[in-house]
Each structure stands twice: as C-alpha cells, then as structure tokens.
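Next up: the structures, one after another.
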Structure P
Amino acid sequence: MTSIIQKIYTILKYVFVVVPIVAGLDKFTNILTDWSQYVNPILAQTIPMNTDSFMMIIGVIEIAAGLLVLLKTKLGALVVSIWLALIALSLIASFSFVDVAVRDLVMAISAYILYLLSGDEL
C-alpha cells in the first residue's frame, strides 16, 4: 500500500472502530440523542419490546461491530457498511430523518471503501 492509501486506511479503520462503539454505548445513556426516535414506526409495532430495550440490543451489536473492525478489519468494515445501509433504508422507508439516512449512506460507502482497502484478510 502506498503511504497516502495506508493513511486513509488507518483513518477509516479507527473511525469505524470508535464511532460504532461510541454510538453503541450511547444507546444505554441517550446523551447524544434519544435513539428510540429513529426506530421505524412499523418496526416499533412489530418488535416484542419497547424501543428503549430494542435500542440497547442495537447498542450491543454496534459495539461488537466496532470491535470487529478493530480485530478483523475487512469483515468488520463489510458488516458496518451493510448495517449503515440498512439503517438508512429503514429511515427512508418511514420517510423520517432523511437527512440522517443520507449521512448513514455516506458512512456506509466510507465503510465499504475501508473494506476494499483491506485487501484479502477476510
């Protein structure tokens, strides 16, 4: 890898380690935002728990995804990319928080770029 590509890889890797872990931890505290407001209303009606409990499960998944990026970058980047794309699609489907959906799509593309830069380590 050339020097600049290595720097881009390293920056993206640690962004996708830190951001999912921080967002996952915040699902338990709601310091950054009230995460339950982002749950698609149709999904909220079908899950067998309240949205706060559901978001705590999501938080655990996001923490695990961040750790996966740290330990198995290529696989973790693919998981995070798909995860973010699914979140964006859920928001678009409910046509709420479309601005957040666009941001999540950009982050999904960035995570996919990390996946591409990760070589054959999967």
Structure Q
Amino acid sequence: MKKALWTGAKVAEAPYTPGVQVGGMVFVSGQVPLDPATKQLVAGEFEDRVRQCLANVAAVLKEAGADLSSVVKTTVFLTDLDQFARMNAVYKEHFGEVRPARSCIQVCRLPMGTDVEIEAIAVVS
C-alpha cells in the first residue's frame, strides 16, 4: 500500500504528490527551490537554491521517518551544466561519505523558471 507524503514545497495546482512511500521505499518528486512558508522561489545565489531544494527533499523524507542519509539515488536537473561544480559543492555538504547514486541532466526549462530541481529515492527501515 502506498502512502502520500505532503510535506515540502509543492508547486501550487500541480497534479502530483511531493512524496510517496511504498513499503521501505520513499520516492520524492522533483523539488524546486520553493520556500514552503512564502511559496516563493528562494532569491540569492545559485547555492542558496540548491540548499533549498535539498531542504525540501529532507522535509518530505522526514515525514516518512527518514533523512538525507537514507537516500540511495538522486536526479539533479540543471538548466546550465556550467553550474555543475557549484551544485556539487553544496551537494557534498548534505550527504555523508557514501553518497547516493546520482544522475545530473541539463534541461531547457524547469517549473517556475528556476535553474535547479532535485528528486530522490530513499530506503527506510
């Protein structure tokens, strides 16, 4: 049986669930750098937006009783692969020694005109 997880920063009116838990797996939908309190994209540096994406992923995981250490796979979407090194610098801050498997893809556009989005798969016990 699957369980919907609604914590995080869902883009208004979009027809998806921020996270779904099925057994010991948690699937976190792509999280943009939306501040859940203001429902606005985080302003500032690119690194601030990456941190907000990861904070939103962590919020969904927390509802499932997990955290970023439970993540086994991520997909990072960037509108500009020239930001790859900057994203990596922030990404390293949030994951331990054994980091999740990851794909990074350059895309033309992302929701709300942002430049980064991160999705994740985690295992919970």
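None of the figures in this text is laboratory data; all of them are computed from the coordinates on show. The model shown is predicted, which means the values in this text are computed figures rather than measured ones. Cβ atoms are built from the backbone, for glycine too; each structure is taken alone.
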### Message
For mean count of other Cβ atoms within 10 Å over residues 13-20, which structure out of P, Q has the highest calculated value?
### Response
P
### Message
I have 94 for volume of the Cα convex hull per residue in Å³, for residues 21-92 alone, calculated from one of the structures P, Q. Which structure is it?
### Response
Q
### Query
Given that distance in nm of label points 7 Å out along Cα→Cβ at positions 53 and 101, derived from a single structure, equals 2.9, which label among P, Q identifies that structure?
P
### Query
So Cα extents along the principal axes in Å, computed for just one structure, reads 39, 36, 23; which one of P, Q is that?
Q
#### Entry: Origin of the derived value -26000 (helix-only ellipticity at 222 nm (-39500 (n - 2.57) for each DSSP H run of 4 or more, over all residues; to 500); candidates P, Q)
P
### Value 11.9, calculated as mean count of other Cβ atoms within 10 Å over residues 37-44, assigned to which of P, Q
Q
#### Entry: Comparison of P, Q - label where distance in nm of label points 7 Å out along Cα→Cβ at positions 5 and 45 is highest
P
